[in-house]
Structure P
Amino acid sequence: HLMRYKRTYRYDPVFALGFVTVYDQLMEGYPSDEDRNAIFEAYIKALNEDPEQYRKDAQKLEEWARGQTPTSLVEFSSREGEVESILKDIAARAAGNSFSYSRFFAVGLFRLLELANATEPTVLEKLCAALNVNKKSVDRDLDVYRNLLSKLVQAKELLKEYVDREKKKREERTEVQKANEAVTKCSGAY
């Protein structure tokens with residue numbers, strides 16, 4: 001997280017939403033929820049930030065986005081509210097070149113669009129314009145993100161196939177062993 005140490009870096013909830021989204025997707029299926037949470041906390045605390053704040057802000061933005069339409073999402077600046085104020089602050093900082101853009105921010109934007117059921121590509125364009133964020137950068141980073149998700153799905157499928165294959169081999173070995181034991185018992189009886 002070198003960007004954390006950029007001069008223009010300042011925590012914002014959209015970044016947190018993106019980070020939490022990526023983290024949760026990458027760690028989905030991790031054997032222990034307790035360990036998954038401990039890793040998350042350790043990572044965020046290592047950045048001298050608050051893991052609870054990340055989760056709380058991500059949840060707040062998700063709840064807000066679920067109540068939005070594609071139009072209301074883009075027109076955040078014409079309304080008052082906690083999330084609207086956050087987005088207005090980001091737009092002002094981005095316009096003044098005091099905003100530190102990142103891939104996690106792009107994923108956070110994508111998550112907002114997803115939850116507001118904004119499937120039309122022009123909505124992302126309008127949202128980027130409203131936030132004064134470079135759409136080409138967002139597009140590039142979302143392509144990287146989608147590619148990562150695709151590879152993650154493939155890796156999970158391969159792992160499942162491997163686990164299933166090993167389980168079947170183990171069952172076959174157990175059956176052979178039981179058959180051998182039965183033969184040995186029968187042979188010993190005569």
Structure Q
Amino acid sequence: MNIVYISSIFAAAGLLVLFIIGELTEPPEIELNEISEYEGEKVIVRGVVTEIYLTSGGNTVLLLSDGVNEIKVFAFGKRELFMGDRIAVRGIVQRYEDSYEILADHICVLERKCTEVKLWQLAENPLEYLNDCINLSCYIAKIDDYKLVVKDGNYTLTVIYPLISTEKLDKGDRVRVTGRFLYNPEKFSFYILSTEVMKI
């Protein structure tokens with residue numbers, strides 16, 4: 001009886017040690033073009049966030065690019081990430097609707113590429129910031145469906161507002177806008193495609 005009891009303890013201890021070693025072992029870091037070879041496995045990938053949005057359930061979905069290849073990354077909860085951020089993602093590769101995605105359990109920002117600007121700087125030198133991720137503090141001058149017009153002094157700019165935001169905004173509120181500064185050739189105007197509009 002004692003031998004069985006002792007053997008069981010050693011077997012359980014051995015399994016526990018193997019589990020701990022498995023958890024502490026870092027998964028392989030791979031390139032995005034290798035993703036199909038690792039289906040069902042935990043990996044680490046690096047890249048730049050080119051799209052990001054929240055699902056109706058409040059989870060984060062982003063598109064990660066290495067300049068050539070892209071992959072969708074799903075993470076539970078809201079993550080403080082912005083377009084242009086260079087990140088490392090650890091998670092399990094899975095197949096979803098004919099394409100691969102990563103179910104992330106850890107995301108680390110390696111480099112943040114959002115520039116802090118004033119509205120007058122965008123107005124006077126827009127080409128310097130074109131396609132950049134920017135942070136901007138300003139006031140709401142107008143709210144129109146999914147668009148805001150923001151102002152600071154004599155300068156105004158259109159902001160395409162994220163539909164998934166639940167924050168109540170009013171005309172006159174001071175806000176912090178984070179997003180990509182873009183040009184609309186059809187309307188001959190600049191605008192911000194925002195990832196976040198937060199009352200300050």
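Read-outs throughout are calculated quantities, based only on the coordinates presented, and are distinct from any laboratory measurement. None of the values given here were measured: they were computed from a predicted structure. Cβ atoms are built from the backbone, for glycine too; each structure is taken alone.
Before moving on, here are some points about what is shown:
- With relative contact order in percent (Cα under 8 Å, 6 or more apart) derived as 27, matching label from P, Q: P
- Label whose coordinates, when distance in nm of label points 7 Å out along Cα→Cβ at positions 149 and 173 is calculated, return 1.9 (choices P, Q): Q
- Which entry (P, Q) yields the derived value -5000 for helix-only ellipticity at 222 nm (-39500 (n - 2.57) for each DSSP H run of 4 or more, over all residues; to 500): Q
- FRET efficiency 1/(1 + (r/R0)^6) of positions 85 and 181 (r between Cβ atoms, R0 = 35 Å, to 0.05) from the coordinates reads 0.00; which among P, Q: P
- Entry that produces 92, 37, 27 once Cα extents along the principal axes in Å is calculated, selected from P, Q: P
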